[in-house]
Structures are given as C-alpha cells and as structure tokens.
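These are the structures, in structure tokens.
Laboratory data are not the source of any read-out in this text; all were calculated from the coordinates shown. Only a predicted model underlies this, so the values are computations on that prediction, with no experimental measurement involved. Cβ atoms are built from the backbone, for glycine too; each structure is taken alone.
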Structure 1
Amino acid sequence: MVVTKLFQVGQITVLSSWIALIVGFIAAYAAVRIRFGKQSADVLLDAIFYFVLVWKLSVLITDFKIVIKWPLSILYFHGGRVGFYLGLVAAGFAVFRAVRKKHLQSKAQLGLFFGVVVIQVVYQVLMVLVNDNPFAAELMTVMLFAAFMLFIWLVIKNPDYSSVQLALLFMAMHAFVAAFQPAGLVGTSVVATWLLSLFFILLQFKGRHMDLESEGPL
C-alpha cells in the first residue's frame, strides 16, 4: 500500500509504514509467546532486532556521503529497499543460527513462521486503516489478510496442515492481494513474504531431519 500519511514524533517525521511495522513486531512477539512459548518468541525478537539494526545502518552503504556530512541523518533515514532486504538477510541468519545453536525443532520453527504471518497481517491492515489507497485494494487487503489470520490461528498446530502447505498458501494469498495493490507483485512486502516463506519452508525440511535424528534409530 502507498504511504499517504506522516506523523510527527517530537522533531522526527515518522512514516505510517514505520508505525505499522513496529506495531506488527509487538503483536507478533505477543502472539508467538502465547501460542508457541518463550523460546520461539525470544528467537523472533532477536531476528527483529537484527533486521531493524541492519535496515537502519544500511544507510551507511546506500548514502554514505550524506551520513558523513550529516551524522544525525542516520536517525531519519534508512537504506531503502536495498537496506530492507539486507535486514531480511540478517534476520534470516539470526534465525538459522538459533536453529543450529539451540536445536530448534519443527514446532518451534513453525512458531517463527507464525510470527512472520502476524507481522504481515498487522502491517497490511494498519496500512489500510491509516493511509488512503484505492477502495478495491483496501477491501481485498483487509478481508483476505484478516481471514488468513483467523485461519492460521486456528490451524497452526493442527497436524492435518503441514508448515509447507501453510507457507505456500500464504504466498499465494499475498500474491493475489498484491495484484489489487498499487505496487503490484513487485512490491516490497509481497517479495518479503515470498522470500521469508521459502526460507521457512527450507527450515521446516531441515527441522524434520533434526526431529528424526533426535528420535534415534527405531
């Protein structure tokens, strides 16, 4: 969705997308803590921290001359789309490291994917509520993301649904909604959904392998 509203926080002008993302982070941590417990929630929190840190500091790469000339600009700017994807890489690395170090099994990894879904749902809905975009795009966004949130909340621990199925369904749903949104299928949020979903699909396959190893020989 296109950002049309800005907010003044002290001397800093904050984009509505930043606020939506922060609220999404908070909601995701709380939801994962409630649904999957402290271990998954703490790993998610670490991933969020590294994402934000790299995203903000990536301005040193994208606009180094500006930061050197006006050091305080690092408070106002970030690395844009490039920095966003670098942040995703950092978050993915943090999750992968936690999976290997803490030996997170498939259920804990599924909790992290659930957190990604919550972040996207809250972000998308808030962007609709705060900004002004085409009515059809806003309606489709709220209806489908809210419906998917309700669906995944109910079935996330149901053994009849695999994490791979849920991730693929999430990718397909977001792609369908993105077709109605101004940025289309190349929007940053939908690309992030595809990348993160694929990442967690791979993690789930690895997690199943770890589960089998932990069970030992029959």
Structure 2
Amino acid sequence: MTIIDISRTLTHDLSVWPGSDPFVLETTLRKRDGASVNVTRLIIGAHTGTHADAPYHFDDDGVTMEDVDLRPFWGLAQVVTIHKPAGPLFPADFAAYDLTRAPRLLVRTPIGDLPHSQFPPAIPHPSPALADFLNAQGVILYGTDAPSMDAVDSQDLPGHHALLRNRVAILEGLDLNNAPDGLYELVALPLKIGGGDGSPVRAALQPYQKD
C-alpha cells in the first residue's frame, strides 16, 4: 500500500497567518530528568499548517468543528495542477480536467513551490463562479496548498461564503508536491473540537485502484 502524506509538518518555523502565534512544542516531562515518560504540550492555532475550516470560522451562524460533516474529508479525490500564481480562479482555469471524476478536488498551485516557512504575499483562490461550477460538477470538498480560499487581504471572504453556499467543504495548507495529478483515496479528518472554528488535520492519499 502506497500512502502519500500531504500534510505540512508542524514546526516552530512553519508559516502562519500574519499576526497569528507560531506553533510551539513545549516539553513538560522528560525521561532523562527522572520522569517515567516524555510529555509535550502543544500551542497551536486552529488554522496552522494543513487544516479544515468549519463554517463558523467565517459565519456566526455556521456549524462548529464538532458538528462538521466528516464525509467530505474521506473518499475519492482528484489532484489537479493550476499554474496561475495569484488571483481568483474560474471554471475556465480547470478546462483541462474533468471535475466529475471525483467528488473531492485537491488543487496544486505555485504556492506549493514556496518553503513552508514562507507565507505567500498573494495566492490563487476560488471565485464564487468556480464554487457554483464545482457544485454543478458534484464536488463536495475543495482542497488547496494555499492558506485560504480568498485573497490574503480580503475582508468579506466571498470564496469561503460561496463554497459554503454550495455545500463544498474546505481544506487548506496541503503539501501536494509528492502527489502527481490523478485519482486517489483521501483521508483528512479534522479533530472533534467543541466550538472550534477549524482544526489541523493529518491528510494522506492512497493511489486509487478501480475494482
């Protein structure tokens, strides 16, 4: 079985949203100091590294993480490559692909070429028109290596809201460098965080083999 890890490693120098606290791994017990075990404490934002957004992240009336439907985060997915470096993405940008092949779409962009320690100044992101198109193609999850579904300086977040309106789940901060375009089985389950607006995930792919 080939498993491709498409998660970003959580380290102290992993880029986070500007103004957010960095990831911290703090040791609280050490065997070498006489403790029976090694124990660490994590300090982490809900949107650090590879993560899922809950609707509550951008909608006060949206569900929080413990009530997010898990089905979009497990199942058949298609990886595609888009070369547009920044700005809104439209259906025409995906003309080379048949998006009906899988209900989960994972989009590799030029953001994936940046070091994980570097936050991008601008990103490609789904337009409302693309969100409507994805719904028509039967897509239930949109994943990307970018850190957001909207421009970095966006305040009204039209991409996020359009995806929610079209019942498309959100997965951000992927590392797709070792996943060539094609079909896979995806697993990227978020944590069950009561009241949470997002959650880190351990995302992985297995090449799809039709029975």
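In terms of mean count of other Cβ atoms within 10 Å over residues 14-21, the structure with the greatest value among 1, 2 is 1.
Starting from the value 1.00: which structure in 1, 2 was FRET efficiency 1/(1 + (r/R0)^6) of positions 46 and 102 (r between Cβ atoms, R0 = 30 Å, to 0.05) calculated from? Going label by label, the one that fits is 1. Assign the value -2000, calculated as helix-only ellipticity at 222 nm (-39500 (n - 2.57) for each DSSP H run of 4 or more, over all residues; to 500), to the correct structure from 1, 2. Checking each candidate, the match is 2. Given 25 as the derived value for relative contact order in percent (Cα under 8 Å, 6 or more apart), which of the supplied structures 1, 2 does it correspond to? That value comes from structure 1.
Computing volume of the Cα convex hull per residue in Å³, for residues 118-157 alone gives 47 for which of 1, 2? Considering all the candidates, the number was obtained from 1.
When FRET efficiency 1/(1 + (r/R0)^6) of positions 62 and 150 (r between Cβ atoms, R0 = 41 Å, to 0.05) is calculated for each of structures 1, 2, structure 2 comes out greatest. If you line up 1, 2 by distance in nm of label points 7 Å out along Cα→Cβ at positions 30 and 126, the top spot, with the largest value, goes to 2.
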